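Please find the structures below.
Bear in mind that the values in this text are calculations on the coordinates, not laboratory data. Predicted, not measured: the structure shown is a model, and the values here were computed from it. Cβ atoms are built from the backbone, for glycine too; each structure is taken alone.
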Structure 1
């Protein structure tokens, strides 16, 4: 069984067939999906979806590209959301120096404050990092995110950066990009201990081959898992078993 640790099921692309998407995931051996908020509105939507479907859980938070539209007081609402049923993490939080939709200083404030909140609430964090490797790592360490746990989703960076991240027992996950013909993830995936690896789709984005360019969905997680298992030299079933245990431990999932 697989766990998709990163999807965005509230997107409009799922409005016409969200229930069928969930059914296809179940049929393709997905035992849990975490749908990830990026602002106050879709964090609330993530909770609603999680409440509606047994296999779905939610994460809530303010994405670096969305913090420009919020006052820091919005974190009081995020705090309240974490008390609701099936919220298992703070996320998606972090830094984005590529889009720069928000000023760096404001991104830093939101990132640090959400890390402090996660520490207070004993919740893991789901981290977005786009061209901000050094600052993301520094802030994670300064705020002692290793105490409650973190995953750097859609991991990017070189092997030295990966080594630094792994040294603090952070998890990493990779999207369907690993299946692309010219993707250069072999060394990174080969280096990651399977005990620090999670699986994700980032649906509706980054669909794996053979669905590249189309809408992604949790049912497609097997294609990324197959590629990662091939690189690791283990069976897909073994990768699924270990990464499922990793996700259950990080997010304190109690699956039926």
Structure 2
């Protein structure tokens, strides 16, 4: 990587984990499309998995008592099925269709967040089935499985701090399963991955700290609109890479 790419990657991670510190999710959705502009997904996705897993430890450590573990236990068995499928696809699918699919997926969630399109009614726990399956598959394939989870949890948990804590607790458990799946598939064999992880962790910690402080001053609506703007920009950049 050139010095310019390294600097841009650091800024991207700082912004991504600032958002993660505010909302409890969104780091992969913001960072992966941008980093994938010059790095392969088979490198970016495992790297973000390790960083997100570490971030979940930090956030869950702060808010452990506010995690709704019943919701986590409901989603995890379904996520395991999705993780298995997504890991297989990550190691076998061609690059361009993956990038286009990810760009469309990110754009849809960005529009939804920007326009604040969500209801206030508590949904049935049966919705955990599609949320868990799609979250596990997309998470293993693109490292961005958060949207299905957060859409489901957002309609089950009304308090924004409890929602942030529960999502971090979920990613802590689900991330450990994905790490095992990726290790079995040989996606951690590149030693540069671990050096990148060690270099990136201080940036992640700074972003989480700043985001955690900003979390108190933002409403849920402001938080979702900010994420929407960033996601739409990420989607556009990913489409440029796919068709270049």
Fill in the blank from the handout: Value 0.60 of FRET efficiency 1/(1 + (r/R0)^6) of positions 14 and 94 (r between Cβ atoms, R0 = 25 Å, to 0.05) was derived from the coordinates of, among 1, 2, structure 1
Problem - For relative contact order in percent (Cα under 8 Å, 6 or more apart) computed as 42, the structure of 1, 2 it came from - result: 2
Fill in the blank from the handout: helix-only ellipticity at 222 nm (-39500 (n - 2.57) for each DSSP H run of 4 or more, over all residues; to 500), calculated, reads -12000; among 1, 2 the input was structure 1
